[in-house]
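Trainee: Quick heads-up: structures coming right below.
No value in this document is a laboratory result; all are computed from the given coordinates. Just so it is clear, the model here is predicted, and its values are computed rather than measured. Cβ atoms are built from the backbone, for glycine too; each structure is taken alone.
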Structure P
Amino acid sequence: MEARNVMLRIGREFLRHVLPGIIKPLHALWNEVIGFIFLSLAALPVPRVVKQVHQYSQTGEGLSRIVLSLCFIALMAFFGVQSFLRARKISKS
């Protein structure tokens, strides 16, 4: 019974020392992956916005679509950059 308690104590000590070294890089990696996804979502509508701006300059229609698309792009880019900055902060600490 004593050997079992010693082994459990050693296992707990091992996990207490090893887990922070594993979880911290995984947390930073998770934020980098999320940042990439948000930046990808921000980049997807860019070609369509360019077409809409070109069409707007010719016909004068579609300003609301352009504004909404630009808001979406800005929001997704903001979340992406913020996630990368958070990952950098986690890596430095």
Structure Q
Amino acid sequence: MNHIHTFHPEMKNQLRKIRETLRLPECILRSKSDPDVTLYYKFFNKTVIGSKYLCVVVKSIANDYFILTTYFTDTKISGGLIWRKTKK
């Protein structure tokens, strides 16, 4: 978490939103630059910096998963679609 707090100080105290994004993402994209990295996105109306998507970047190595970084963003980075939540 040190990297995240150093480079994205707005992520401090956002563990609940990070967990929610991993459990209930709106979409999951594959990284364009690393096939072992996936990006989980969820939109939040209220964040410390306004209405934003939360992106949680996850790396997988030999069935071991860890978070590389997290950040709030206005847009999703284009990449290979793995999964998208269907609208009701």
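Trainee: Comparing volume of the Cα convex hull per residue in Å³ across P, Q, which is largest?
Mentor: Across P, Q, volume of the Cα convex hull per residue in Å³ peaks for Q.
Trainee: Can you spot which of P, Q the value 15.8 was calculated from, given it is mean count of other Cβ atoms within 10 Å over residues 20-27?
Mentor: Answer by label: Q.
Trainee: Could I ask something else about it? The value 9.9 for mean count of other Cβ atoms within 10 Å over residues 12-19 was derived from one model only; which of P, Q is it?
Mentor: Answer by label: P.
Trainee: If you don't mind, another one. The value -4500 for helix-only ellipticity at 222 nm (-39500 (n - 2.57) for each DSSP H run of 4 or more, over all residues; to 500) was derived from one model only; which of P, Q is it?
Mentor: Derived from Q, not from the others.
Trainee: Now, a different point. From which structure (P, Q) was mean count of other Cβ atoms within 10 Å over residues 4-11 calculated, if the value obtained is 13.8?
Mentor: Q
Trainee: To continue, here is another question. Can you say which of P, Q returns 29 when relative contact order in percent (Cα under 8 Å, 6 or more apart) is computed?
Mentor: Checking each candidate, the match is Q.
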